[in-house]
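Read-outs throughout are calculated quantities, based only on the coordinates presented, and are distinct from any laboratory measurement. Bear in mind that the values here come from a model prediction, so they are computed numbers and not experimental data. Cβ atoms are built from the backbone, for glycine too; each structure is taken alone.
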Structure P
Amino acid sequence: MWKVLLVEDEVFVRESVREIIAWEELGFTVSGEAGNGAEALEMIRQDAPDLVISDIVMPEMDGVELLRRTREEGYDSRFVMLTCMSDFENVRQAMEYGASNYILKLSMSVNSLRDTLRKINNELVKSQENRKVSAGPPGSAVPLPLPHEEITSHPEIQKILQYLHAHYDEDITVKSMSQYVMMAENYVSTLFKKKTGQTLIHYLHQIRVDQAIQLLIHSDLPVYEIGNRVGFVNDNYFIKIFKRLTAQTPSQYRHTQRHNTESVSI
């Protein structure tokens, strides 16, 4: 079952969305609910859902900012935005950050929600299949192009890629990279995804995990120090991202690799 987080400050709207759909028939389950973007972001950090259905206009943190922060922190949850007729500028921004779809509240119906969920289900299935193909066997390293390999002809994106490979251990954000190439933050975020197939932060995470793998195999440094050396300032976040990309914790990965090496030598 794909996990869904419902984010809506109007309780009756949230309840309506939850109640009018037979979620499990479509392969989904509602795993959580939040009344604003700030609350939702914390829930995403604790247990990232596969889909977030979020209102745009909310107190504390609106839906667009929630989507932006989620992408900046490297989560690839699908987003469907709930909106009113007057919200189209916000909808445009949400689509730039990679929202999958939007639904007008006034015309929201069982059919429109079901159609959207079928679309999201297809996206998630394809994404899961692609991950399995690209990941290789459990515990294998994440393949990434070397800094000098050109994977895009766009000069600014290539410049960002080279910077990421050279400075992965530093504090890097979409904002800092947009300033580096002197382009708008929204534009850089959208363009990077279009040219590389990944968000900038996800790509950065892959670089850091690849570097961490080398340190796990070739050194006896403790896990927390390895995480710090490759740019993760939080131990738990390092372990979470590492496991997401390799299907193992750093300690498990090190143990597996060393056990395999010992088996081969014997």
Structure Q
Amino acid sequence: MSIVAKIKFIDYETSVSKALDLIKAAGKLPQKGLVIIKPNLTNSNPPPVTTNVKAVEAVYKYCKSHSKATIAIGEGCGDGITIDTFTANGYTDLAEEYGIRLIDFNEEKAIVLKRKDTLQLKKLYIPEIVKDAFIISLPVLKDHCFTATTVAMKNMFGIAPAPYYRGSWNKSKLHSPSTHKSVVDICLYKKPDLSVVDASVALAGSHLSGESKNFGLILASFDAVAVDAVSSELLGHDPKDIQYLTLANNVLGSLDSIEILHG
């Protein structure tokens, strides 16, 4: 049984804490090593195209209160330069206020991993710093033109270093021949250890220029497949019609046995 917390949005600190408490996150956070909070900063546009910095601040405060691990924020933007996306959306100010390291996955030293059980990416370059880190995927809920939705799993595209996957945009090579299969493969190499979804204001219709939609919710789960399924339903999609979710079902998480905890 996969547990997904679905919490009414009051403010980020209150609602994120409640969602994480409901899934008992405090006792499951690592007490050493590196925790990387991974927002969706695909470009420099403001929320809901990108993850609100207040959501990241709330997750950071929760982790800081319950973990002795080092906590950083990491992203490798899909368009432009990552530091510009950090700066445009208030992340550099947040980092300065709390002394948080900002990691640019597009510029970090990369290693290559190989797996035989992947669908198409038989090898994947990832930043070395990501390999043993505890990753918290923190996307804003959005529709997506290639994968129906982009939530916790698709958000992991950001870890792929742009120098290896750049075409017409920074991660374009990951979208061919199948974006759905790339989502599954990247998560096979490195899936989110914990996911928090900002569905307070989502983006419907397109991941870059859609219509803002007020759902007033924060979701959280240790199962990225389950939280993506519940999140996708909010945007009107049947999770069993989304290929990356059906491919990941019973491999990376569960579509079939989900308990939703409300608050």
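Quick notes on this one:
- Entry that produces 158 once volume of the Cα convex hull per residue in Å³, for residues 53-156 alone is calculated, selected from P, Q: P
- Among candidates P, Q, the computation of distance in nm of label points 7 Å out along Cα→Cβ at positions 45 and 61 that gave 0.7 used structure P.
- Identity of the structure behind -7500 (criterion: helix-only ellipticity at 222 nm (-39500 (n - 2.57) for each DSSP H run of 4 or more, over all residues; to 500), calculated), options P, Q: Q
- The maximum of distance in nm of label points 7 Å out along Cα→Cβ at positions 117 and 229 over structures P, Q, that is, the highest value, falls on P.
- Volume of the Cα convex hull per residue in Å³ - structure with the largest value, from P, Q: P
- Structures compared: P, Q; top value of FRET efficiency 1/(1 + (r/R0)^6) of positions 29 and 237 (r between Cβ atoms, R0 = 30 Å, to 0.05), i.e. the largest, recorded for P.
- When relative contact order in percent (Cα under 8 Å, 6 or more apart) is calculated for each of the structures P, Q, the largest result comes from Q.
- Among P, Q, structure where Cα Rg over 2.2 N^0.38 Å, for residues 21-76 alone as derived comes to 1.23: Q
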